[in-house]
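In structure tokens below, several structures.
All of the numbers you see were taken from the coordinates with simple rules; none came from a lab. No experiment lies behind these values; they were computed from the predicted model shown. Cβ atoms are built from the backbone, for glycine too; each structure is taken alone.
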Structure I
Amino acid sequence: MQPELEDLDPFDLPEWLGVGDVTWSAESGVRSGHDVRGTLVGNGQELPCDLLAVDDAWPEPVASDRVRVRAHQAWRSGQVYVVSRAGRLTLTVPGSGFTADLVLDALSRLAKAVGASPEHYTALLRIGAERRR
């Protein structure tokens, strides 16, 4: 059973995400599947921040239909649907896995959501092994 995904308002996120340089560091490989754990660091502070590809449905759906629809609607309008999952900030992304470009796009959308320029965001990626089904 997947943890519940609860709506988060980007305006409720820490102010430091929008006022200085921020680095997102992956804790797992971007090729490893629908769930990439990571951490945002900036201004001497850190915040867990994961990426979730909401369309993966095997062996069970990773997100409810409501969450998937909201993620797709936000993405289509150039935004990212932000949720909390088990107390961790999570960016929901259409699809069933990640590429480097998709990670950068999600982080760029987060930067805009908190009023920052994407130029102030950096990503440290782990490649990881491709998932086999």
Structure II
Amino acid sequence: MAAVTTENLIDIWQRLLADPRKSWVLFEHGTCVVLSTTDEGLAEAATTILRQFGPARAGSSAGDFGVIDLADAEGWVVTGHHNDVLTYVGPDEPEDQSELAVGLCGRSKRHRDGTEPRVVHVEDKRSSTEPS
């Protein structure tokens, strides 16, 4: 099983999130929080969102997930109960590549990022939307 490095994750998210109006923050286990507007620091805003919407809670919408098969990269994006919290799952991560196994893997990674958030990259696009 090949490990997904931080550099790989940054490259993947840069390809997937090409909208010049959206900043994003990447966390250690592959969860990305997309931010369209914020006046506070991006890392702080994303951490606040992830602490609230990252942890999986059985029997609630926090345990729900969706799986998106990617066209622009190998692997999947797992969604949760907040539209702007997305988790990347690499093609070698779940041994079983069924939608359920991929979703559970992504939910587990999101939970880890939500309970122990460690920012590894900030993509600040706020200045690129200002008129020149």
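Match the computed value 2.8 of distance in nm of label points 7 Å out along Cα→Cβ at positions 38 and 102 to one of the structures I, II, and report its label.
Details: I: 1.3; II: 2.8.
Checking each candidate, the match is II.
Tell me which of I, II gives -9500 when you compute helix-only ellipticity at 222 nm (-39500 (n - 2.57) for each DSSP H run of 4 or more, over all residues; to 500). Each step should come with its number before you reach the end.
On the way: I: -6000; II: -9500.
Going through each structure in turn, the value belongs to II.
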So if we calculate distance in nm of label points 7 Å out along Cα→Cβ at positions 54 and 78 for every structure here (I, II), which label has the highest result? I
Mean count of other Cβ atoms within 10 Å over residues 6-13 - structure with the largest value, from I, II: II
Structure with the greatest value (metric Cα Rg over 2.2 N^0.38 Å, for residues 14-69 alone, set I, II): I
